[in-house]
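Undergrad: Following this line, the structures themselves.
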Structure I
């Protein structure tokens, strides 16, 4: 899901950038440093505008200066249960790797998920299929694919609609487990 988010960033400038165009250099450095990064919670898609620039603070011993910039940005954060369109990056016997922008998703043939029973408050592992049982892996075809031997073919480069079942966040990357075993999910028609 996309959000408009107010953020803050500290920019360090070398003394060679000091001068009448310092605001331009700070703006360029902000765009270069921030756009397209993963903060751990979301991806910064686009910086809209910077609305507050602090006075510069000279760093002793280096001659560089630090500026704090407040800005607005469009950010994207995937959520559990969100339905997304992506492109198949790799097809293997155990499942399908899908790229949804900067998010890497895996659609497994089947996966163990923890389910909680309300009566006893105990956790149990359940094996859930993430790919419909009528779609089978065909490793003999070129390229390898998942197919139902009719109109549904999933191969590298195919457009596919998935639903996120779980997300794992690391310092600079996000990964997701997804499913195509629900209505209106799976390969999209070629246009």
Structure II
């Protein structure tokens, strides 16, 4: 990524800005960005809405982010809530909170710690780990991942509802409801997990 002649965009308090090519996008407060964003570092402490696509090397959200397009990044980290209208593609995807991705989530390493509802159409990656979920009765229904299909090399899931899970090594933990599991070398299932069918392929 060419970083020459890039300027920083800093929004403090409540504000809005045009999309564009930036070195750093730093939001502290509430911000709306109109158009596509291409930046090296995106740091949000608060709430941001981007009406476009986001291309970024490192994104760290502490709060809430809504992207009305696709996200292409190397390292995406979220502590809070993330909404993406399109697809999300990254080397690393790390979320502690809740998220909704209308399209596909594709990343080499995926780590999800559920502190709210999460929904995505499909997940693909090498190492996929979903954990957390309900620990106490009042939150029992609030922390689940809903996904049509999950496909990876090494897959560990908790509190996930999926139509199909495919992988080399698949470990289905507590709170899961899976229609079909297809694995190549290793399959483990927690007693609390509900799986309709599993098969080695």
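Undergrad: Just checking, which of I, II has the largest value of distance in nm of label points 7 Å out along Cα→Cβ at positions 90 and 162?
TA: II
Undergrad: Tell me which structure, out of I, II, gives 0 once helix-only ellipticity at 222 nm (-39500 (n - 2.57) for each DSSP H run of 4 or more, over all residues; to 500) is calculated.
TA: The structure behind it is II.
Undergrad: Still on this structure, please answer the following. Figure out for me which of the structures I, II the number 9 belongs to, where relative contact order in percent (Cα under 8 Å, 6 or more apart) was derived from the coordinates.
TA: Only structure II yields this read-out.
Undergrad: Can you spot which of I, II the value 17.9, 57 was calculated from, given it is Rg and Dmax of the Cα atoms in Å?
TA: Of the structures listed, the value fits II.
Every number here is computed from the coordinates shown, using simple stated rules; none is lab data. Keep in mind it's a predicted model, so treat the numbers as computed, not measured. Cβ atoms are built from the backbone, for glycine too; each structure is taken alone.
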